[in-house]
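Read the figures in this text as sums done on the coordinates, not as results from a lab. Model, not experiment: these values are computed from the prediction. Cβ atoms are built from the backbone, for glycine too; each structure is taken alone.
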Structure I
């Protein structure tokens, strides 16, 4: 369902701001009909919700859409799907970084040698921080930021 960079970008755009299909298409520089297909799929699967119809700036009626937060709780268990989803998430992140001007504010890369229990502790602590901030209400006077986190095994010395 979320195996598309476009769908992930739609969800990010509609996080904290209700946007119409036309507004989404304009921001993504995409065809509104193509975007509407993805918006409808995201609504049908519960990732987006349609809000009450509103009047557009030109006096027409439009449906605004907003993220439900469901994507934060989706877990992928099938290893073949996990690899595909990781690829989509990385492509989405790179598209968004490029759109933001390509300059990360903070970036780190770290190699660690950990026993399984230490790796689990590290991973859990990072997830706790992400969950804590994801659960907070958006700060009305705050700026929007994106975070991408990945941890993978280092196959150094593996057969």
Structure II
């Protein structure tokens, strides 16, 4: 399946990735939509294959997390009416879900999902590198500020010395 054949553009897949519990995840409703199945069918496949989904692959959202994603993600507003807390899939969980669904579409779309997670990792890595460079620049500027302040103090002291052209 080519990118143009995807039911959802790659940029939209990127927007489906949310941060929860310090991880990047996709919610069951989004994965099910991408994989072309009902959310109920996806979650049933996960329950039937629980041994393939350790806690670092999938976890259920708390009510507070559910409220947070509903508030922050417009496309998830419909979850507000669901009595069941959504499940969150890490990158590995999303790939495993495609495998247990065992449909051609799920396997093909999972490649795009993995690419979206990779793009997010690269973006976060670039941000970390930029943050480190900014921190280093701040340290250098702070050292230079201290040196400049010491220079001004020395000049002021010279200006105060009698007979050296300074004021009394």
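Summary table
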quantity	calculated
Answer label among I, II for the case where distance in nm of label points 7 Å out along Cα→Cβ at positions 117 and 149, calculated from the coordinates, equals 2.2	I
Entry that produces 92, 36, 30 once Cα extents along the principal axes in Å is calculated, selected from I, II	II
Read-out distance in nm of label points 7 Å out along Cα→Cβ at positions 53 and 69, computed value 2.9, structure in I, II	I
helix-only ellipticity at 222 nm (-39500 (n - 2.57) for each DSSP H run of 4 or more, over all residues; to 500) from the coordinates reads -14500; which among I, II	I
Which entry (I, II) yields the derived value 3.0 for distance in nm of label points 7 Å out along Cα→Cβ at positions 13 and 141	I
Given 0.95 for FRET efficiency 1/(1 + (r/R0)^6) of positions 101 and 133 (r between Cβ atoms, R0 = 35 Å, to 0.05), calculated: source structure among I, II	I
